[in-house]
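Dropping the structures in below, format is structure tokens.
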Structure I
Amino acid sequence: MSPAMEPAEGSHLDALAYLECALGLLGSVLLKLVRSAYGRYASPRPACRVPARAAWALQELPSLAVPLWVCARTAAERLRHAPNRVLLAMFLVHYAQRSLIFPLLIRGGKPMPLYTCTLAFMFCVYNGYLQSRYLSQYAVYADDWVTDPRFLLGFCLWLIGMLINIHSDHILRNLRKPGETGYKIPRGGLFEYVTAANYFGEVVEWCGYALASWSVQGGAFAAFTFCILVSRAQQHHQWYLEKFEDYPKFRKIIIPFLL
């Protein structure tokens, strides 16, 4: 790539980040108008569906595969610096867990509509390219950025958020005993305070990543995640209130003591 092209692509990556924010706001509005169509909200009408394990693996895999492809096909000059490597590793660790481990742990998940899986796949391609291209080619950090308070706090939030997300998914998977069917009220962990503890963990995780990266690209991903997951959490919260008369009324939707 010629030097003249580099600033132009840097501007394009900024534009893609702002577009991601806009897509998050649009997705939030659409989710309020049209319910999610997977899991407990799946329509009984016949439709092309993908088995749960395959759907989750396929739709999340681009966020792992695309960055590896981006870094393999270019010089990835910025990855010579520790902050860039650590930030990209944070992104890849999440999606290695999400695309390779999480699907194997699913117990009897309902098939996902093909179009839902396709939309998620497309977003993961988009965001995987945006984050990895920025960190491998354009993000400039001082070598001591890993000791900056913003990075340290962001990294801690990222780690805590990921652990909350994984632990909350574990609770959800183990709600039913072998042979049981139907839905139950989640108990334990942050589910004692919010309906969508798993979503809360993911929001914290990517807000931490955004703080650690201190970039428009990281901030856009955090904003998109917040918009989409808050809307989904509101849907879950309303469903639990309607489904269970004894659902704890003090539980918040997604953020303890706030929302």
Structure II
Amino acid sequence: MASKTNRAVGVDIGGTGIKGAIVDLEAGALQSDRIKVPTPKGAEPADVLEAVKKVLDTLEVADDPDVHLGVAFPAIVKGGRTLSAANVSDKWIGFEAEKFFEDGLGRDIHFANDADVAGIAEVRFGAAKGREGLVLLTTLGTGIGSALIYNGVLVPNSELGHVQRAKHKGDAESFAAYSAMEREELSWEEWAQRLQWYYSYIEFLFSPDLLVVGGGVSKHADKFLHLLDLKTPIVPAVHRNNAGIIGAAALALG
């Protein structure tokens, strides 16, 4: 059992579900069961706060401020304010989200972008641990999230799912996210052709030293990663859908 100084709570807010767990920060692994509740319809601030409270109550840490809390959210986060809204209410745009959660929960929190915290989880405890240079993590799901980490230091809010496709409508994530594969009923090979365009473009722009592919689809990495032809090593994330929880907890403790 990890001591309180080596454990924290991570909560990962998504467009369809809100997940949370107690994390052992020595092992970089969940110490408790993962609790998941549906994201309220419309995902407005007050309703999301109540859902987060339900997760913390179930974990029995709602009244334990000695256990640090990190919250991951699908938006650009700057100075505790959410500047965008991905699959949540537009009311989050320009919203003092960190203060809202701290006031509502009665405790300090660390609040950050969901892809950024997933990147931190992979650097500290996963596929990118010990790697120097530029690591670029992407989460393939409803959209494409990204995290840029250089020599272990996070460069926040990269939003590389929104690079534009010249002479085409829509951005990269509308074309190459896992949701596009499902929506258009693409085969793994057809989807890999779209990923080839995306990762080749990102490789050209950033010359990364390692590409890490996260999100739930990373559990199927054997079906598509070998179809990509890149100069940069590309590997699946270790923590998959738990990366947001683990990374949020890690950042909460510092």
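Before moving on, here are some points about what is shown:
- Source structure (of I, II) for log10 I(q)/I(0) by the Debye sum over Cα atoms at q = 0.11 Å⁻¹, computed value -0.55: II
- Read-out distance in nm of label points 7 Å out along Cα→Cβ at positions 72 and 152, computed value 2.1, structure in I, II: II
- Winner on distance in nm of label points 7 Å out along Cα→Cβ at positions 96 and 232 once structures I, II are ranked, highest first: II
- At a computed -9000 (helix-only ellipticity at 222 nm (-39500 (n - 2.57) for each DSSP H run of 4 or more, over all residues; to 500)), which of I, II: II
- Between structures I, II, the calculation of distance in nm of label points 7 Å out along Cα→Cβ at positions 176 and 200 yields its largest number for I.
Computed from the coordinates by the stated procedures, all read-outs in this text should not be read as laboratory data. In this text the structure is predicted, and so the values were computed from the model without any measurement. Cβ atoms are built from the backbone, for glycine too; each structure is taken alone.
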